[in-house]
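Every number in this text was worked out from the coordinates using simple rules, so none of it is lab data. Computed from a predicted structure; not experimentally measured. Cβ atoms are built from the backbone, for glycine too; each structure is taken alone.
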Structure I
Amino acid sequence: MEEMIEAKRDLGEGRWDKILKRKMVELSFADTYEEAKDEWETTGKVYKHSHYGNQPDWVRDTGHTGYCLCGRNIAYHFQVENTVTGVKEVVGSDHIGAYLIIRQLISNLNIKKEDITEAMIKDWLDSRIQTMKSNAWWEENGEHFNEMFEAIQTLDGAINIKEKNLIRRSEGYFWDYTLKTRATGKFGDYGYQMASIVWRWNHADNQKNQLLKYGYPNARLWADLNLFYALRHTHQPKLEQDVKTVNDYTSNLRRQLKEKKEKAEALRVKRELARLKWEAGAEERRIQEKERIANELAQRERRRLRQEKRAKEILENQSDVFVEMCDYYGIPQFSSSNEYTSYELRSLAVIKEIIITGKELSSSHLHTLKNILGGNNDE
């Protein structure tokens, strides 16, 4: 439990208070306690005693480490100074009273002694004592704390967690750790899972982190840090496995992305070569198309000439049946001697063959004959 420190307006008549009064007078310029007490004020230095040999020089020089000026056993050592004689001494938390604070308040606030209230004294005490405790703690444990915290903060972020998720971002993976903000189990018991040390100490998302709130770690955080530091080599393989997993996933992803990029580039090159090849063969294709069209036209012309020749042969062929049927249909006899178009020649040849074979002409055949022979019909 944290030691509770409250300011007394003045020393009382108890045993330790009487001894302190006497010794303060002995070390003061004034001859009475009522006058002497106004000569003393705090310096801001404080030390929490843990074991001998660890105390700072300003405590050791008093010759009573672990004890107040009054002789009472203490944990917190607060340095006080007589501003007249220059004597510096150490008192315990029970004797950091208002009488040691009032002089500073008068100076700092530029007010009269009678205007100082208990609330002012309490506010000063709350702020100053916290700072004193913090300074004392860091003086005793700071180097060790910094060494351990630096060694475990990365490990803490991967071990003291509630859950973790592997997240892909851009061309790699990373672990999204959710820090454990409350411990599970009891310290020292099997299965104990501490809350994140980083979260409690100085995490930016924790507005009540102990660095901001106290300026030094509380007893539980300090104990957890020592335990976690001692077991760091046990936890290290878990972090290494997490790192390996991330590296493996990232390496595989980058390999896939590289292959995909290479395939895309190969396809782009292939299409570009095809485009260049297509453009290079454009003139040749135009020539080939012209040749194809010319050949097709030539074939059509040869076919037309063959059809015309055949049509003329049919039209020049004389047949009694043809003569009779022309009389029957009342149409003039026709031959190739007249000037007909290629289409007309072929049409007349088809109709003549129908007539010669004895088949009956349809109305469309008769209509075609009328259109072709109309101008040559004497009727």
Structure II
Amino acid sequence: MRRLARVFALALCAAACSRARAPADTVGPLGLWVLAEGSERALESPEKIAALVERAVQLRASDLFVQVHRAGRSWFPSTHADDAPYRAFHAAHPDGPDALAELVARAHARGVRVHAWFNCLNLAANRDAPIVKIVGRDAVLVDREGRSLLDYPDGKVPEPDGRWLELDTPGIWLDPAVPAVVDELAATVDDLVRAAPDLDGLHLDYIRYPYALPMIPGSRFRGLDFGYGALAKERFAGEHGSFEPGDAWDEFRRARVSELVERMRAHLPPRWKLSAAVLAFADRAYLTSLQDWRAWLEDGRLDFAVAMAYTRDDRLFRYHAHALRFGIGGDRVWLGIGAWLAVDEPARITHQLELAREVKPAGVSLFSYDALVAKPPALEALEHP
């Protein structure tokens, strides 16, 4: 009976805390992106996990997007990713709880949801990721000139193209047109679900093709784009009779990313929400990075999208907010604020929050928790708006 009373008291406390965190000026949920290997490294000790949850409560955050899969490495036990970070936690805390389970339990007790932030198609500079060893070189994207990203020197576009072109996000990128790549990523999600079933959702990132700067709006234009591996071209030719860049090729690659989203969703418990961090310029996302996130919302593959409207230009941010809310994504689009760009100007962060709330978005998320903690004045400004 005493134990039942304690559980009931904890439930009442959690409910009260949740209500207390919702001041009148808050419109919709507030999220924090939490880096796995940022300055805080929040999943590396029970003390850091506790600090993360307490700061989230102080900021009146409702959702944490916590990075658990990055560069082919996992912060949960996995036979498909390199789970060295998970094993390192347990080596350092052999008698302690599982890191993700501890985080979820603490967050839920304070009324905060936890989403597993999962980097999909970008391996950073990790050429030795298990997925590359298992699938082989075919796992990695090839550019229009036939060069694998594995052969890009230091992640830079090779000469002579490198004199005027550069990758938007350097690194090793996986090819979603290779079925074995999709199988391995889905199996990694299976590992995550088994390890942390009480999570509230899966948050996909780098769920797109990379692009070069300056960018091109599709393969009909001169420039540099990706996805020209032998397996991808053979698959396209099998469907279309021959291989030729153009609108059909672009749509083929776009469909592969969309299928990956669908496959990920199929591996989630029904209770989990599926979300994705997406490029805020929706047309650019569709044409250049082959990320059709509007369709993912329309057909229900995603529960919500978080549009990364990162800018120091407040007018541009306001244009983003209104376009995303009323013209593009509707009531299932969160606005992502690049707080790290303005941690030395806390007033700019709070101003962009005010601009976001003008349109009453589905939610707002700040990138990132680590950047805010590193600058106490920014953190304080958000705690006391």
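Observations
- Which of I, II yields 15.8 [mean count of other Cβ atoms within 10 Å over residues 120-127, calculated]: I
- Which of I, II leads on mean projected area of the Cα convex hull in nm², largest value: I
- Among I, II, structure where FRET efficiency 1/(1 + (r/R0)^6) of positions 32 and 248 (r between Cβ atoms, R0 = 35 Å, to 0.05) as derived comes to 0.30: II
- Read-out relative contact order in percent (Cα under 8 Å, 6 or more apart), computed value 17, structure in I, II: II
- Comparing mean count of other Cβ atoms within 10 Å over residues 48-55 across structures I, II, the highest value is found for II.
- If helix-only ellipticity at 222 nm (-39500 (n - 2.57) for each DSSP H run of 4 or more, over all residues; to 500) is computed and equals -12000, the structure in I, II: II
- Top of I, II by FRET efficiency 1/(1 + (r/R0)^6) of positions 192 and 344 (r between Cβ atoms, R0 = 35 Å, to 0.05), largest first: II
- The greatest value of mean count of other Cβ atoms within 10 Å over residues 184-191 among structures I, II is that of II.
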